[in-house]
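Any read-out appearing in this document is the output of simple, stated calculations on the displayed coordinates, not a laboratory observation. Everything numeric here is computed off the predicted structure, so don't read it as measured data. Cβ atoms are built from the backbone, for glycine too; each structure is taken alone.
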Structure P
Amino acid sequence: MLSCSKTYKDIPFSHRQPFHSGNCSKIHGHNWSITIEFTAQKLDKNGFVVDFGKLKYLKQFINEKLDHSCLFSKDDNKVKSLSESIHKDLFKIIWVENSSCEGIAKYLYTNFSNLLREHEGDRVSIRSICLHEDEKNAVCYCP
């Protein structure tokens, strides 16, 4: 089994923890970094686990879904009412099951895995997603 990784840095988006008792309950942002670890039993015709130059679809997802977005938990009723107000055009909402760093890492794993399978088939898979909300705090999702 061989693996390789690709990191996307400085992705600005925000989130909030609706049930947190501290500052994390406020909408706040970070310049996130995402490291994706790919793995394969068999290399491609170039001898790669994955061709980094052909991962433009992942960058497109990041640009369309994450860049300058607000990721909120589906059960965040305060944000739901905001999203239905006359000011809904002030922010781009992405609804996720859980807007914690852990929940966002799982959301990214699911979406990136689906995109990878669509473009690469079953030869290569994602072993883990490491999501850094800043230089001190990170979480890794490894199914």
Structure Q
Amino acid sequence: MQTAETSFDIRAIQSSWAAFDSMVHLRPIHDQAGYDQMVALMNSLLDVVGEDEDHALAGLLELVGDVVSKYEREQYAIEPAAPRDSLRFLMEARGLTQEDLSAIVPQSNLSSILAGKRKISATLAGKLGKFFGVSPALFIPI
């Protein structure tokens, strides 16, 4: 590892970089084509490196993974859902009706929650979290 007092051989780096760059073109991702290229490179590196953290290309895999991850966070961010929408989704995904949750919340209250007329209390969020096996935070507005 280099220290602040150590100098770099920039000419050697430039020569090596030119050869590497002509093969890989490692850059921050700005568009879908760049994303596709970096994902293809990452997958190729994964095929070779696998889980071997000591592999000679493990650092490159980590760097490419970071570039891909940054782009995905920026381009494909998922907005948090409203608590009632999360509840509705979980109910639909599991084929549950309002009546199926009657032991947790009275049906009239549940109807009001799903209609957006009533908020989910912290106590109810805890019960729903336990019932669905998810974090109660899912049912608390941000």
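For structures P, Q, which has the highest computed value of distance in nm of label points 7 Å out along Cα→Cβ at positions 21 and 77?
Values: P: 2.1; Q: 3.0.
Of structures P, Q, the maximum of distance in nm of label points 7 Å out along Cα→Cβ at positions 21 and 77 occurs in Q.
Compute distance in nm of label points 7 Å out along Cα→Cβ at positions 53 and 69 for each of P, Q and report the one that scores greatest. Mind showing how you got there, number by number?
Numbers: P: 2.9; Q: 1.4.
Between P, Q, the highest calculated value is found for P.
Supply the structure label, taken from P, Q, corresponding to relative contact order in percent (Cα under 8 Å, 6 or more apart) with the calculated value 16. Could you put the intermediate results ahead of the total?
Numbers: P: 28; Q: 16.
Going label by label, the one that fits is Q.
Using Cα Rg over 2.2 N^0.38 Å as the calculated read-out, with 1.72 as its value, let me know the right label among P, Q.
Numbers: P: 1.13; Q: 1.72.
Derived from the structure labelled Q.
Given a value of 4.5 for distance in nm of label points 7 Å out along Cα→Cβ at positions 29 and 117, calculated from one of P, Q, which structure does it belong to?
Details: P: 3.3; Q: 4.5.
The value was obtained from structure Q.
10.6 is what came out when mean count of other Cβ atoms within 10 Å over residues 13-20 was calculated for one structure; which of P, Q is it? Mind dumping the intermediate values first?
Numbers: P: 17.2; Q: 10.6.
Corresponding structure: Q.
Using helix-only ellipticity at 222 nm (-39500 (n - 2.57) for each DSSP H run of 4 or more, over all residues; to 500) as the calculated read-out, with -18000 as its value, let me know the right label among P, Q.
Working: P: -7000; Q: -18000.
That value comes from structure Q.
Taking mean count of other Cβ atoms within 10 Å over residues 101-108 as the quantity of interest, name the structure among P, Q where it is greatest. Show your work: numbers first, answer last.
Values: P: 20.5; Q: 13.8.
Structure P gives the largest value of mean count of other Cβ atoms within 10 Å over residues 101-108 among P, Q.
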